[in-house]
Structure I
Amino acid sequence: MKYMTGRVDTPQKIRFLKFIHSRESGVKPGEIAQKFGIRASTVTRSLHELGEAGYIRYDSYKMVSLTDAGEDLTRFLQRRHRILSLMFARAGLSEHDACIQAEKIEHLVPKVHIDQICRSLGHPSRAACGVIDHDPICCGV
């Protein structure tokens with residue numbers, strides 16, 4: 001898995017990327033708006049920014065899908081979320097609360113710190129919300 005230096009700076013864009021990733025055949029912008037209970041214009045603005053950054057393929061009113069760079073980024077976003085939620089769970093939070101807290105801060109935590117947390121947790125392979133993909137640079141796999 002390649003990890004890029006690109007950054008997605010809002011929790012909303014992270015949620016959009018994860019949702020698009022979960023729908024292998026792509027998703028319509030209206031489905032994103034409905035899923036998250038937000039206006040279509042808000043979705044359109046974020047999708048335009050994600051498209052310009054090279055993370056999605058997007059044409060108005062058509063299916064949205066991830067580019068290769070978007071796939072790589074989304075795998076990192078999932079890894080980061082799962083490592084943070086596992087850290088919170090090991091600190092005593094319920095799995096549910098750990099996921100909620102991870103989502104609140106994950107966009108602020110850089111890869112270098114995620115790698116440090118991963119090492120301190122013994123390179124875990126699983127968190128409550130799923131399998132943790134290993135980064136060869138961090139985990140030596």
Structure II
Amino acid sequence: MGVFKVRVTLKNWQNRFLPKQRRGEDIECDALVDSGAAELSLPAELIERLKLQQTGHVQVYTADGGRHTYRVFGIVDLHVQGRSCQVRAIELPRGTKPLLGALPLEEMDWHVSPKEKKLVPSPESPDEPLIPLC
């Protein structure tokens with residue numbers, strides 16, 4: 001399945017509790033949709049602009065077969081085509097593209113249409129996310 005871009009809005013979920021001078025920017029940008037990736041991953045420069053706080057580390061493997069330790073930050077208030085979720089972000093090296101993986105897509109109940117290269121709502125719930133709890 002190929003990757004494609006979608007427009008996303010990123011916000012620091014903690015902004016609502018922080019004094020104005022400590023709040024991160026709200027960022028609108030393109031992200032690569034790749035259902036083979038697991039999570040939201042952002043380049044270091046976007047994490048800095050959002051003023052996210054580091055919450056830990058995670059071991060990852062990349063498409064080239066490499067294993068790495070990456071830093072984890074949170075919490076991102078992520079908006080995609082009228083739906084939103086709150087997720088952690090894995091820090092990518094500077095100059096890379098934001099990556100939107102399967103977990104946030106599933107939480108917002110977006111399905112990937114590889115033929116049309118776009119996100120489509122679930123036919124079971126086209127107007128709002130429907131999340132399984134069982």
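Where a number appears in this text, it was derived from the coordinates with a stated rule and is not lab data. In this text, all values refer to a predicted model and were calculated from it rather than measured experimentally. Cβ atoms are built from the backbone, for glycine too; each structure is taken alone.
Numbers below:
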read-out: Structure with the greatest value (metric mean count of other Cβ atoms within 10 Å over residues 35-42, set I, II); value: II
read-out: Which of I, II yields 1.8 [distance in nm of label points 7 Å out along Cα→Cβ at positions 43 and 59, calculated]; value: I
read-out: Which of I, II yields -17500 [helix-only ellipticity at 222 nm (-39500 (n - 2.57) for each DSSP H run of 4 or more, over all residues; to 500), calculated]; value: I
read-out: FRET efficiency 1/(1 + (r/R0)^6) of positions 67 and 123 (r between Cβ atoms, R0 = 30 Å, to 0.05) - highest-scoring structure of I, II; value: I
